[in-house]
Structure I
Amino acid sequence: MQNYKELKVWEKSHQLVLEIYRLTAKFPKEEIFGVTSQIRRAAASIPANIAEGCGKKSQLDFANFLNISLGSANETDYFLLLCTDLKYISETEFLELENTINAIKAMLINLITKVRSK
């Protein structure tokens with residue numbers, strides 16, 4: 001069991017969620033129950049599952065929650081692409097966020113590998 005707030009991947013993913021909320025506040029109001037809700041939930045699931053996994057007793061359980069976070073990162077990545085295609089975010093915003101998500105995914109994969117090897 002460890003403090004999730006000490007993990008760099010949690011901090012980076014938490015900052016991503018804050019940025020997603022900032023960007024989606026400008027989305028069309030008719031999307032509030034559509035893509036706005038979906039991307040917010042997918043993004044928030046990344047740090048939430050890291051935090052939940054840190055509270056588990058076994059390394060296997062922790063690794064499973066990290067895997068769920070990785071899936072949520074991929075889901076968020078897709079929704080960002082969709083938002084770009086719908087012209088809700090700019091290409092520049094997309095590229096910046098995609099770089100962040102790719103870094104988060106790499107950090108998660110490294111952490112999963114480390115946790116499973118213990």
Structure II
Amino acid sequence: MDETGLSDQYRMASPWPIFVALGIPIAELGILFDVFVIAVGGLLLFCGSVTGMLKEAGYAKTVWRPLVVFAGLLFVAGGILAFTDVNLVTRGYAIITAGALLAAAGIGGELLVPKRETI
């Protein structure tokens with residue numbers, strides 16, 4: 001009796017594109033309408049998904065260092081918004097908060113998660 005289904009020669013589908021597609025508008029809506037929690041959540045979803053795609057594609061060995069890079073980018077973008085215009089302060093703080101959470105995850109993961117031997 002034949003087994004039906006996908007064979008090993010076909011590439012498995014990646015879950016990351018749908019999360020990237022959701023993260024961008026969620027973050028934009030949160031930043032646009034000044035909803036702090038939505039902006040932070042959308043940015044975390046977007047940056048985490050892009051980091052997962054980088055790991056899956058083989059561009060990064062671990063997910064921790066790209067998270068720190070995204071955190072730096074968010075610090076810069078949030079700092080520009082928070083410290084240059086009075087009307088965008090809370091939006092800038094939301095972006096800086098997302099950057100701080102990504103930096104904490106990246107640094108904590110790099111330091112606390114044990115390195116795995118490749119087979």
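Nothing in this text is a laboratory measurement; each read-out follows from the coordinates by a stated rule. The structure presented is a predicted model; accordingly, all values stated were derived computationally and were not measured. Cβ atoms are built from the backbone, for glycine too; each structure is taken alone.
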- So semi-axes √(5λ) of the Cα gyration tensor in Å, computed for just one structure, reads 28, 13, 11; which one of I, II is that? I
- Note on the structure: Note: helix-only ellipticity at 222 nm (-39500 (n - 2.57) for each DSSP H run of 4 or more, over all residues; to 500) at -24500, derived from one of structures I, II, originates from structure II
- Item | Which entry (I, II) yields the derived value 2.4 for distance in nm of label points 7 Å out along Cα→Cβ at positions 32 and 72 | I
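Consider the structures I, II: one of them gives 0.50 for FRET efficiency 1/(1 + (r/R0)^6) of positions 24 and 56 (r between Cβ atoms, R0 = 30 Å, to 0.05) as calculated from the coordinates. Say which. Mind showing how you got there, number by number?
Values: I: 0.50; II: 0.95.
Computed on structure I.
Using relative contact order in percent (Cα under 8 Å, 6 or more apart), single out the structure from I, II with the greatest value.
I
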